[in-house]
Structure P
Amino acid sequence: MGENTRYDGLITPLPKGIIDELKTISVIISFCPEVAGGLPVSRPPSEISCKDGFCVIEQKDRVKTITGDDVTAYFIKGAQKALETAANNGIRIAVLKENSPSCGSTFIYNGSFTKTLKNGKGVTAALFEINGISIFSEKNIKDALLFIRHLDSC
């Protein structure tokens, strides 16, 4: 969404035309679970070493920074705040940032801090899925648009 929330302080905006199109058919709520959970911008990169965010939610593993700090509580708190925001606003779908340990919907980094991706969902993406919120990455935002239109036609 063009907001300064990435771990490295950089901004990765989505294509303007896509955002404008989304705004015409849906309410957009910009939200960063990591920042909402209490992490600063910028912050050390964090990764999940177990399968994905589901194992973090199930307390089978932790989210750790590249320096070894345990930041799991921030990720859980941010995911819970994101879910609360979604519930309070009747959100049925979410477009999330791929590869993120919070928001990855298909891929996250593997926990080795070598920029190696693996199949899996981030903590917030997993919590959304558990609670029936459909998730899409920014890489398949056109599919999200089609899905929204389908929901509206039902």
Structure Q
Amino acid sequence: MILVSACLLGENVRYDGGNSLNKELLELLAGKEMVPICPEVAGGLPVPRPPVEIVGGDGEDVLAGRASVKSAEGKDLTAAFIEGACKVLEELDLQEIEFAILKSKSPSCGVDRIYNGQFNGQLRQGPGVTAAYFMSKGIEVYTEEEVDKIKNKLKG
């Protein structure tokens, strides 16, 4: 089974109420067992919702209690992000998960780059909360921007 950010599959779960449908990804995964996930919705956040960023670090820092997830207005949503990351794996057998494809740059799903926590459009290195959680569980994670790596993984 392949876990895929629901927004990439066309579900309207993004913070702005839209999606990030990726047709190339859909074609690539045709016939594969996909499980759509949205950790932010799983954590109880509404659609639409205010944009948020990780302040004071990255997803690993959030999980370790050294950083937080906040809206531009300063509302702390850290607990919802951690809860959502955990909830999306709750009913799944980790042994059956081949890998995950997560939305790039997201405070939940970003794999290697996320927004810097200053709401200025700048990126920083590091994973989002869910990506960090998945990696801590031994799940390989990719973004929709890594199509070549995903193709190789599917062949392998």
Structure R
Amino acid sequence: MKTYSTKFADLAPQWHVFDASGKTLGRLASEIAILLLGKHKPTYTYHLNTGDYVIVLNAAKVRVTGKKAQQKMYYRHSNYPGGLKSTTFARMMETYPTRVIESAVKGMLPHNRQGRAMMKRLKIYQGDTHPHQAQVKKPDEVDGQSAGSTEKGA
């Protein structure tokens, strides 16, 4: 018996929808990272982008535990001397709530060009609507299987 090797033609990415309202940031981000990596599939291969597309709704309603809302910091640098800027989690949620989830998931993916390609498959929305209705199939629309998209957290 020969060893199976996943080929680019064998890839068939699916779409998954997550509702982030009331979910803990880290637990949600780890579930999303697994789907983007493709590790939930038996055809996972480290050198191919075998992951799926992920849509996250209600990003503004994600929560953290403990005192992280005041203590967790986000850093960025302008590449000029003394250009380090810092923002707390609470302030980031007021201004850019989608970047909180994006930052958490990005840290769990490979830090190379394949990781950047995986991040392009992540769609995060502040509210509860998204423009990808045509791509997301309901489980009853798939050929008699319930292996279509998954509605997580709804």
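Bear in mind these aren't lab numbers, they're just calculated from the coordinates by the rules spelled out. It should be emphasised that the depicted structure is a prediction, and the values quoted were computed from it without experimental measurement. Cβ atoms are built from the backbone, for glycine too; each structure is taken alone.
Out of P, Q, R, choose the structure whose coordinates give Rg and Dmax of the Cα atoms in Å, for residues 19-106 alone equal to 15.4, 48 when calculated.
Corresponding structure: R.
Given a computed value of 0.65 for FRET efficiency 1/(1 + (r/R0)^6) of positions 51 and 67 (r between Cβ atoms, R0 = 25 Å, to 0.05), which structure among P, Q, R does it belong to?
Going label by label, the one that fits is P.
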